[in-house]
Structure I
Amino acid sequence: MTADAAVDVVVVGGGPAGLSAALNLARARTSVLLVDAGRPRNAATLRSHGYLTRDGIPPIELRKLGRAELEAYPNVRIVDRSPVARVTRDDDGFTVTLAGRAATTLPEVRARAVVLATGLRETLPEVPSLRAFYGITVFSCAACDGWDLQDRPLALIGETGDLAARARLLARWTSRLTVFTNGTPAIDAVDEAELAASGITVDRRRIDDLEGDRGHVTAVRLVDGDRVEIDGGFVRPLWDAALDFVAELSPDRDADGHLVTDRSGRTSVAGLYAAGDAASPGPQQLIVAAGQGARVAAVLVHDLVGVRTSH
């Protein structure tokens, strides 16, 4: 491709949603450029779960398998470690401006449509050693990792207003749960009483750090010196859709920053589609994202040829 390259679709994001969209677009004889910044949110996770036929597979291996499948299609090109700097639109389609390693040889690409599959960027609570355990024995997705920690003494660490609801969900997997609000008013007195009635402890003290070795967390240490022994845990990050590069298009977004789409992944901007976590406040699971990518691809192909469906 040259600087004035043109494709049918640019897919932004190389996770399950983007790979699935690219695969299905390729099979519909659509020319595709897949742009991957190379910073997956699940990079710290050793095993991913809930993906049919691939339960327990390392996320990086799932990405490798997806890329290997795309190599069979000459109408797909993958650009690595190259974030998208800007997306603009005119009457003839979109201009996608690249940054990073590809920018010198492929600064801009024209496309008839763009699929946003960038996922979410997350910020963890400020607990010094949290990253050392994250993805090994401390996780963010109960549906993904609750089974592997079932019936253990667990921690739930967070500072957001949905912490009580997450605690109730985690109670499906363990009856020994302590919720740490890290000195914030994340849980009110009413919720605390309801959680206590279910055997869930709320600890409002600030966390000094986590204890453990080689990724295996063993205790939460509080600022007053007390320790609460645990054998795993969950954390509630803050999530950001990180979509500054489409700011000039001004697609509709909800109160949490997710792209607003119809049930088929169409955003409020004609020709701009979204799949995966950036567009959905629902379950943050790989198989869900892959399914959304496939659905968006099917709808996009119909839209390109002007065939309206019930999708």
Structure II
Amino acid sequence: MSALPAGEPVPVDPFRPAPDGRYVDEAVVVVRRRPMALIGPERWVGRTTHFGIGRLGGRLLVVHGLGTTSVSADVSALVADELFAPGWVVGADAFESIVAGVVLTCHEDPGTAWEAFYRNTLYRLAELTDGTRAGAGAAGAGTLAEFAPIYLRTEALVARTGARSLLDLGSCFGFLPLRVADGRAGAVRDVLACDVAPGTARLLDVMSRRLGTPVRTMASDAARVPLPDRAVDVVTVLHLLEHVDAAHGARILDEATRLARRRVVVAVPIEDDADPTFGHVRTIGLDDLCSTGESLRTNGWAARVDDHHGGWLVLDRL
């Protein structure tokens, strides 16, 4: 089986129109079709449970049948498990384009499509973290089942400090900031989400207001955040460090400790090999986190490391 290449890296516009259920960018064409069927003279390459894969005009073609009632962050798991794990497609940029395309083709209005994505995701996370019934999701266990315990523990670690302000570095879609803004981490009232991608930060800004849980957002490299020293009570760095090299990661942690008045919470996946599908460029183990914590002890921080659905480094200012 030969993988379909990712193409050149392209920024994904989360509000790119997808008229008639058809999303097109420089990397992919995503089409929503019920029932899924061939849509022209393209060459049909493969078929999975939820997707058809082909070629159209030199681009990767992905056909799906998902709608607004089923689209959520678990779409990422579907795309990873059905298209990338078997080797049909490779490349983090293609991954981002396909996920965005699936969401945007669920409704003719991009805002409505993303609002469905966010509402379904937050509802599913609430089911997973509040101990209520297991709800219908697009991907069964999937991405959200993996992240729910991470969010739950982070919220508890934030709440225990009595924090009133939080900065989340590398927020991506911003589900943790939204949950914190909704009161799940105690007294936090000022929530700021930072992501390097301007489109992602803009999406979170728009969606947080549509959802009634406003979150302040900024587009910035997590290693160079334009805020003063000790600007917030707590800084969270969840599943970000594996996306950058060691030197960049060290700068991000330096920035996190500069910005936090009380606590820094770091979480990373424990992997045997870095997963390129999600843009991981390195592995980080518990020994690495221990070494980092040890180095920060000399700079006025108490550190503890443990394993809970991945590796954790919790830093408290002395």
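No value in this document is a laboratory result; all are computed from the given coordinates. Because the structure is predicted, anything quoted here is derived from the model rather than measured. Cβ atoms are built from the backbone, for glycine too; each structure is taken alone.
Tell me which of I, II gives -6500 when you compute helix-only ellipticity at 222 nm (-39500 (n - 2.57) for each DSSP H run of 4 or more, over all residues; to 500).
I
Once relative contact order in percent (Cα under 8 Å, 6 or more apart) is calculated for every structure in I, II, which label goes with the largest value?
Across I, II, relative contact order in percent (Cα under 8 Å, 6 or more apart) peaks for I.
Using Rg and Dmax of the Cα atoms in Å, for residues 146-193 alone as the calculated read-out, with 10.7, 31 as its value, let me know the right label among I, II.
I
Hey, volume of the Cα convex hull per residue in Å³ derived from one of I, II reads 142; which structure?
Label of the originating structure: I.
Given a value of 23, 48, 26, 3 for P(r) over Cα pairs in 10 Å bins from 0, in percent, for residues 98-153 alone, calculated from one of I, II, which structure does it belong to?
This figure was derived from II.
For distance in nm of label points 7 Å out along Cα→Cβ at positions 50 and 226, the calculated result is 3.8, so let me know which of I, II that is.
Structure of origin is II.
From which structure (I, II) was distance in nm of label points 7 Å out along Cα→Cβ at positions 130 and 162 calculated, if the value obtained is 2.8?
Label of the originating structure: II.
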